[in-house]
1. Starting from the value 1.2: which structure in I, II was distance in nm of label points 7 Å out along Cα→Cβ at positions 81 and 121 calculated from?
2. For which of I, II does Cα extents along the principal axes in Å, calculated from the coordinates, equal 76, 45, 30?
3. Upon calculation of Rg and Dmax of the Cα atoms in Å, for residues 25-112 alone from the atomic coordinates, which of the structures I, II produces 16.1, 53?
4. When helix-only ellipticity at 222 nm (-39500 (n - 2.57) for each DSSP H run of 4 or more, over all residues; to 500) is computed for each of I, II, which one produces -500?
5. Taking relative contact order in percent (Cα under 8 Å, 6 or more apart) from the coordinates of each of I, II, which one would give 26?
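What follows draws every value from the coordinates through simple rules; no lab data is involved. Keep in mind that what you see is a predicted model, and the values were worked out from it rather than measured. Cβ atoms are built from the backbone, for glycine too; each structure is taken alone.
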Structure I
Amino acid sequence: MALPSWSSADRLSSLLQRLILVAVQVFLLIVIVLAVAVVGMLTYKAVGSGTVFSIDSAPEFQMRVQNAFGGALLVLLGLELLETVRTYYTEHRVRLEVIMIVAMIAVSRHIIAIDFEHADGLWLVGVAALVTALGAAYYLIKRSAAPGAGS
């Protein structure tokens, strides 16, 4: 029995990569739809039960708004990851700009949830350094992609 030619192995590899990418896209779509449904249900329950209108203090209001924004950013994070997979599937390349956006959304989601009153100062400095590094990296990526940037 002869070994398959490299072209057959390449075709098999390409087919498997496509199947895996389609499976990942379907998985991400399912997760995003479920996340939107959960955020919608939680909002409906909060409004329907009247808990939205029974907020007694500013810290409680802040916590609830932070949780709502965190949920929305989580859905946005899923959409950006889906875009990354879609780009890889169609163009066979990873767009670094989209990866940076996903990272910034993920960090932003955590920043929104920070309890600044009880957060450690050194930890906050680390988060600030991370945000600065991500912002600088995104700026450099956008700058290098601009027409005439390499000249």
Structure II
Amino acid sequence: MVSPGSLTENGAPDPTAKVANYMKTVEEWEAVPPTGGPGSSDPAKVQVVNLIGDPAKSGLYVQLLKVPPHQEIQSHHHAGDRTASVLQGTMMFGYGPKFDRSKLKVMSVGAVYTEPSGSPHFAATGDESAVAAITGYGPTDTVYEKPALDPTKK
């Protein structure tokens, strides 16, 4: 069996591929400007860079979440399951309907966590910034558990 996006057994491009060829080094993806949009946690502070796909549309997407030091991301949830991998720095992540420091788990480079569809979660950074790669299937959104804490409404 040949997976989508690969070559057929004859060596020809797989006509069922849904994802374009894509390669970026760390230096290249670090240079991509923030795009924001669906799946973003705080457009004023947390930068979101869409690398693959469009999280506002149906289909696979990959985003970088760039979080500065000493940032708290209040409890929120998204449409659609998402998976995250920490690429740089240290992210602290927890599940629940309200931000609770005692539930944060330290996730260093290489750590992986999930954001199940509709499941409230929250995050923070300490003295260093963090970058996580978020992969999901759109369309997605960001809904804060307490609307008064939604940074986009301030």
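1. II
2. I
3. I
4. It was calculated from structure II.
5. On the way: I: 22; II: 26.
That value comes from structure II.
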